[in-house]
Structure 1
């Protein structure tokens, strides 16, 4: 039976493929998502699958190809991406959620034109020379089907979305970037909370000292931590992309570890005992 869930808060959760490699982490994600659902949240989950795609490419005799940190996807690579993220990763994540009582709905961006995309045009990339790079079967997000997502969550389903996009008219499917896409979904839904799961589970001034965890900061402080080198590496584009939506209706961003019991609900409540919360002011 459909419940009246239109007034429930909305959380969008990004799960990286690296986080999904361990059983402890997968079980932790399932338990944490269940906490949110049981507490009355509508939840949308988006996942990547980079490590799983790399492993399957190697089994098929293909070599993962990246330029300036961005994956180049040939037609053969795209077939492997579909197999990895829509098969192994999506089904596996949907399964562990169902096992804890979350009514997960496994799908991908092409399902019901959930995520429309257009082919990424060749572009010059920093550190990759002067010639434009053609990324092949890679797309950029054009639109999010908000009505479909709302219909699913209003029927007490938790969409578990594999990061593919589909061209509006042709039906051509593209590989799309999960970090960019989750921000687009949070923006479109005007989510109350955008959750970014990482193995580290928070921002730390010193990774070797748990007591240096940053519990809560605002957007400007997050930018300052990037300049200071506290936020570094692959976390920089994730945080930069995410904080851009704080001015567009998303109330809070949180960086959390999926294996930490109660982490999602803790940051949802703003209690500050786990992870890192980032707010506009």
Structure 2
């Protein structure tokens, strides 16, 4: 199978052994989103939790055919959930990432995040190392996640100035908080350093120019899994920060899913075909 399959959200089936096989193969958090959707759908249909095979997923992050989900997540064999009622994540995972994350039913979804998306030991180790290296106190940190590069093809993303204005507004309310900035777009990091000289940013996070494809296409051979683990560890840190500023997309949505809330989150939400040029933060 081509490891760089185009977006195909319906590719999943149950094999003869009753295992849920997920075939969707795209960006990291796109894989996470479709996987979560299929797990919840399977639970609703069969009224029990599935055993999941993701060996066909995350193709651009691996050098050979294998299920690398275990390098990212440690599924819990202890957690179980008796079927009681239909779980309605939302109508369409494609729209989820481009709508207000406050609409997510975190009470119902949180179990599935703990069950299937608890970070692996390797990811937790990287997270701890980053927190110690950069002296991050998540309780006193404003985190910014700017998903740039090719995301503008799918959704309106804020201008740098719009992000800077929102950061300054939050900083005014929390003057003693440190500023942590994460982005896949090198120009945004460079501009942010000029605007906010004392910011923290992770040197370990790979970045590309704004006119490039998504950053994962440029991970070196033999290092793809590690860079994906670093990316996941960084998202874990961002999700735990007191205040979070982000734009819409799977990355932003998963920060909220890991956070299990949108409390303290400012999301830039402007539909692609919006009839107005007015900025919208939710």
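The table that follows gives values for the structure above.
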{"quantity": "Structure (1, 2) behind the derived value 3.6 of distance in nm of label points 7 Å out along Cα→Cβ at positions 48 and 128", "calculated": "2"}
{"quantity": "At a computed 17.6 (mean count of other Cβ atoms within 10 Å over residues 16-23), which of 1, 2", "calculated": "1"}
{"quantity": "Among 1, 2, structure where FRET efficiency 1/(1 + (r/R0)^6) of positions 104 and 232 (r between Cβ atoms, R0 = 30 Å, to 0.05) as derived comes to 0.35", "calculated": "1"}
{"quantity": "Given 23.0 for mean count of other Cβ atoms within 10 Å over residues 40-47, calculated: source structure among 1, 2", "calculated": "1"}
{"quantity": "Winner on FRET efficiency 1/(1 + (r/R0)^6) of positions 120 and 136 (r between Cβ atoms, R0 = 25 Å, to 0.05) once structures 1, 2 are ranked, highest first", "calculated": "1"}
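Quick note: the coordinates plus some simple rules give every number you see, no bench work behind them. Note that the coordinates shown come from a computational prediction; the quantities given were computed from them, not determined experimentally. Cβ atoms are built from the backbone, for glycine too; each structure is taken alone.
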